[in-house]
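**Student:** Following are the structures in question.
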Structure 1
């Protein structure tokens, strides 16, 4: 199915330590899923494994995007198929402007996308027009494009740059790895508003977070709890509210992962 990510009994190890222990989840275009859990539960491992980071070794199970297994594909190939990851800790790239960086990324996805008939790369003027349009949607100052990638950026600016990348690459499935990490309330609201402007029927969103607060702004239809490498509970938005009120221990006890 177009615009569908299926995670099948996924087991992932780092070195010789198993982190994910059989995760099953389906995310479709138009859906917003929240993945919550205590620190060290495997949330970021899930994000990086989905994107194909070589440090995270899939020992069994499958990752299927648009009906195709992507286990043997590199990160750039997964991006061309419509998968996107916003990093928890974006890396600075001094000397490379955000505009030039994003033009190369967008054209790489356009020309290498196996399902779009090989679109022509955008010219400089075409890309600049597109970038201006996306920055207006996100209410970003145009000067942002000329700054070096994440170099000297505040935490909020780094996360806004990630959301701009999402806007330009137009993925089918977007994974936001703890986008709220390190943000104050104002920055969190601005970043969340950007995500909400991009959400819609053409993109599925997976929000990975430790806290409920970002879900006050980005409203999920589905909430899942990941603990000790396992999805132990799924529900609607009310589950996130219960976690905010009661924490995680009650679910861990119910799942037999925490002794009374």
Structure 2
């Protein structure tokens, strides 16, 4: 005889409950993997603080998007110059050192050359400068956005130059600046930027400019001391020029810009 309907339904419910009980529990959300340590606590902390930038806006296009919008195309006689780079450029108050000049600062603190390439069209090409002044590479050497070989940095320099030349923009490549370890606070930053690598990249930049018709701007020789480091009086932290340092750099930049403008047809 068949079971009564209520008993059969009860049996079905028991089977269903038993099957559900045997299902594996859904996986718990996993924590994000930690950022690989560089071995330098200050750099590790800095990289961690910039995770949102590295994942959401790697080139930091939003930094200058609004500032770029009102910039009209320069008049034919206007010698607009764009300075692109990292914090050394970002902190440079160009209006104080080049009063009345149509010089546009597009430096961003902490950036490396691949980040600059991401924003190169927005922050350089679309502004239609006659001259571009590049000061970049020190953060690449330090590994701020990951370890990068000299050859990889050099390829990024060449990409900037080729893009600029395609758009009739004359290029000034600045040397990497020396650094120092004369204070306790400067020691990590100094250790991250070996003098040998700075010299190798500067040598490459000088040769590349000579072979390709670009202007090489040698800040290094004007800022270095007898120990191969940044002159103590020209920087407060061993990496960034202070006002005295920028006063040394400004006339050198002006001369390099004049050479680039003179080379235009």
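A short reminder: the numbers here are calculations on the coordinates, not readings from a lab. No experiment lies behind these values; they were computed from the predicted model shown.
**Student:** Where does the value 14.0 come from, among 1, 2, when mean projected area of the Cα convex hull in nm² is the thing being computed?
**Tutor:** Label of the originating structure: 1.
**Student:** Okay, moving on. From 1, 2, which structure was relative contact order in percent (Cα under 8 Å, 6 or more apart) = 15 calculated on?
**Tutor:** Going through each structure in turn, the value belongs to 2.
**Student:** Tell me which structure, out of 1, 2, gives -10500 once helix-only ellipticity at 222 nm (-39500 (n - 2.57) for each DSSP H run of 4 or more, over all residues; to 500) is calculated.
**Tutor:** Matching structure: 1.
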